[in-house]
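J.: Pasting the structures here.
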Structure P
Amino acid sequence: MIYRNAEVFIEGKFKICDFEVLDGKIAAIGNPYLPEHEDEIDLDGHFVIPGLVDVHTHGSMNADFSDGDYEGLKSMAAYLAKSGVTSFAPAGMTLPYETLAAAFATGKKLHDECPEGCARLMGIHMEGPFFSEKKKGAQNGAYLRDPDFEAFQKLYDGCGGLVRIVDVAPELPGAAEFAREAAKITTVSIAHTDATYEEAVAVLDAGASHLTHLYNAMPPIHHRKPGVIGAGSEREGVVAELICDGYHVHPSSIRMAFKLFPDRICLISDSLRCCGMPEGKYELGGQDVFLKGGVARLEDGTIAGSASNVYTCMLNAIAYGIAKETAVAAATITPAREIGADDYIGSIAEGKYADFIICDEELKPEKIFLGGEEI
């Protein structure tokens with residue numbers, strides 16, 4: 001099938017061109033037009049963007065990745081696909097290693113089976129348990145651990161190397177050594193930390209290259225104590241996640257983040273099982289979470305993850321003044337690179353999966369395609 005006359009997001013820009021889908025992949029892209037074909041659709045100037053990629057989502061539809069429940073994970077993946085998020089790397093929690101191992105095994109099953117109509121599970125984000133007690137946020141402090149590469153390696157091997165991001169707090173004993181070893185096989189991220197600038201630099205120099213949910217669960221910027229944010233922003237290879245749900249980060253701080261990390265922002269949802277669900281009481285890592293007014297909080301008022309998907313976060317970023325092209329890249333190719341999947345997803349390019357969304361001028365989705373098939 002050839003799709004004609006669309007404003008297609010290619011190589012960071014929107015440009016009018018045709019593209020062909022064959023056997024579930026992008027077969028050709030016009031420059032700007034392709035030869036006539038018997039099977040073609042005129043998109044009449046509609047916008048086309050790649051399917052979005054979320055590398056930090058815990059759950060949705062009353063299911064959580066850490067449950068280790070395959071049917072629940074499938075319902076998450078189906079919800080994401082229908083929301084325009086066609087690939088994802090679900091995030092675990094600070095939980096016992098055996099609980100994480102079970103969840104990771106369930107993730108591998110979904111990755112291997114790739115059920116029809118479900119977002120592609122392209123990796124796993126190991127968020128915890130190597131975190132600071134002071135900045136644990138909504139993580140369960142009972143299961144916090146110091147960095148342990150052998151334990152990580154066992155979990156990594158147990159799911160066939162699907163762990164594509166692993167988090168660590170730099171101030172913990174052995175954090176730099178952990179980062180040095182883990183960075184050889186996956187992306188290492190700084191997270192849930194009270195680290196100083198110097199402690200963050202040590203872990204970044206050891207191989208960390210990612211910051212988990214920028215601003216949240218880390219020290220704020222101070223002119224004499226730049227901390228993790230300062231250390232990450234001055235290194236061109238460091239990518240920062242950002243939650244744009246309208247609650248976690250102020251719009252001004254969103255705009256600041258895109259300036260501090262030019263072309264290095266990775267939009268995420270950090271969504272919980274309450275995403276896509278009505279207000280009420282839910283669970284997160286053995287703790288009660290209450291969804292009210294669009295915000296998910298623990299009983300003590302601590303803001304937990306979000307109740308938004310990353311497509312909504314992308315539209316929010318645009319509403320806050322971020323250029324469309326910049327926001328789309330932050331929700332597609334940048335996260336795809338962070339999990340080492342950019343050869344397959346994250347952009348509309350020849351040979352990649354035909355995961356794309358036909359949108360209106362404001363990028364609100366009208367039709368969603370997964371492997372060339374409309375969902």
Structure Q
Amino acid sequence: MRLQLILILVFGLGGNAIFAQTPADSLIPPRPVDINFLFNYYEQDGEHAAVTGGIGTQELKDQDGKIMVFVPLDSISGLHVTTGLNHYTSASTDAIDSRVSSASRDDNRAHIKFEYEKSNLQKRTTWSILGGASLESDYISTSIGYSWTRISRDGNREFSLQSTLYLDTWIVIFPEELRSPGLAQVNTDKRRSLNLTANLSQVINPRLQGSLSAGVTVQQGLLSTPFHRVYFQGSSTPRIEKLPGWNVKFPLGMRLNYFLGKNVVIRFFQRAYWDSFGVLASTSSLEIPVIVQPWLTLAPQYRVHVQKASDFFRPYAEHLPTDKYYTSDYDLSALLTQQYGLGLRINPLAGLLRFKTGGRRRQTFLVKSLELKWVNYQRSDGLKAVIFSGDLGFRIR
């Protein structure tokens with residue numbers, strides 16, 4: 001019912017944006033409403049579940065559906081709406097309780113985000129404000145943000161700033177055997193995250209484009225997961241994961257796009273990362289879109305990620321009882337991750353399908369594109385995953 005109300009609101013706004021025009025506006029062709037339906041299927045398995053202290057199955061299946069809509073309000077402003085729902089089944093979170101196939105095995109997450117943007121054509125700037133919320137069984141999150149972009153006079157350079165504040169609340173759930181008073185406790189159920197990002201894009205020459213991005217994220221509050229167990233040397237009794245109440249993250253990235261002839265693009269991305277938990281990481285990716293036909297593009301891709309372990313990570317039962325902070329979550333371990341995949345995009349100039357409605361308010365519905373992607377993911381700790389995703393694009397004019 002909520003999703004239906006959201007769709008009614010979104011498409012209602014779209015209709016008003018297109019048809020409720022003043023006589024002066026009617027001389028300007030209305031901008032179209034763009035709609036994207038996205039679907040993602042993710043499946044993984046491994047033997048290092050954080051819920052059971054760094055051992056045990058990591059089997060998980062996640063299905064994610066998302067709708068992204070851009071509604072033009074006039075010639076210089078518009079509204080972006082993103083809403084979605086994903087459902088996952090996790091064998092590892094099922095181990096929070098001793099009951100097999102308990103309620104913790106299945107979970108759902110619903111989310112929505114609104115972003116209003118407005119451009120100043122004379123100053124060549126665009127600003128936007130956003131707000132969003134998401135909800136799942138153990139987590140409630142809200143967000144607010146602001147971004148600003150300026151384009152150079154010749155259109156070859158773009159600089160942008162973005163800030164987003166996340167206000168999160170845990171619905172604290174402890175492992176079943178640690179729910180008696182005094183066995184497990186946290187000093188807050190809140191998490192605050194502030195993301196600041198700067199990005200500079202430049203057309204270097206007719207064949208080469210590049211960009212640099214730098215950011216900082218500051219987190220405060222409950223940064224550990226209350227239902228992650230940690231086991232210690234010489235003891236069979238676990239504790240809940242404990243991490244510092246502050247974390248500062250510094251990502252730095254670079255992109256290069258090189259046009260190798262009229263049918264091939266080489267896209268390279270490099271990212272360095274450091275945080276105050278002691279994680280150091282480097283990520284490199286390469287994607288080579290090839291235009292097979294004017295309406296068909298194939299894009300093979302490869303990505304490698306190397307990571308140094310957090311200062312607070314130890315495998316199962318290797319922590320000392322005197323450790324101040326501790327985790328056995330292998331996401332914070334030393335890792336080598338590789339993924340490779342193939343993307344396919346079908347995007348005919350006239351669209352995949354076009355039809356018009358009758359009546360006084362004639363509209364053209366265009367199914368403009370279809371994207372499909374397959375990715376295989378492998379981690380040095382044994383975790384393996386496969387990802388299938390799709391994006392069906394529509395346009396209403």
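Each reported figure results from applying straightforward, stated rules to the coordinates on display, with no laboratory input. Just so we're clear, the structure is a prediction, and the values are computed from it rather than from any experiment. Cβ atoms are built from the backbone, for glycine too; each structure is taken alone.
J.: -7500 is what came out when helix-only ellipticity at 222 nm (-39500 (n - 2.57) for each DSSP H run of 4 or more, over all residues; to 500) was calculated for one structure; which of P, Q is it?
T.: The read-out comes from structure P.
J.: Suppose you compute semi-axes √(5λ) of the Cα gyration tensor in Å, for residues 117-300 alone for every structure in P, Q: which one lands on 42, 22, 16?
T.: Source structure for this number: Q.
J.: As an exercise: FRET efficiency 1/(1 + (r/R0)^6) of positions 269 and 317 (r between Cβ atoms, R0 = 30 Å, to 0.05), calculated from one structure in P, Q, equals 1.00. Which structure is it?
T.: Of the structures listed, the value fits P.
J.: P, Q: which one has FRET efficiency 1/(1 + (r/R0)^6) of positions 197 and 237 (r between Cβ atoms, R0 = 35 Å, to 0.05), as calculated, at 1.00?
T.: P
J.: log10 I(q)/I(0) by the Debye sum over Cα atoms at q = 0.12 Å⁻¹ computed as -1.20: which structure among P, Q?
T.: This value belongs to structure Q.
J.: Relative contact order in percent (Cα under 8 Å, 6 or more apart) was computed and gave 13; which structure, P, Q, did it come from?
T.: The structure behind it is Q.
J.: Could you tell me which structure in P, Q was used to calculate mean count of other Cβ atoms within 10 Å over residues 61-68 as 23.1?
T.: P
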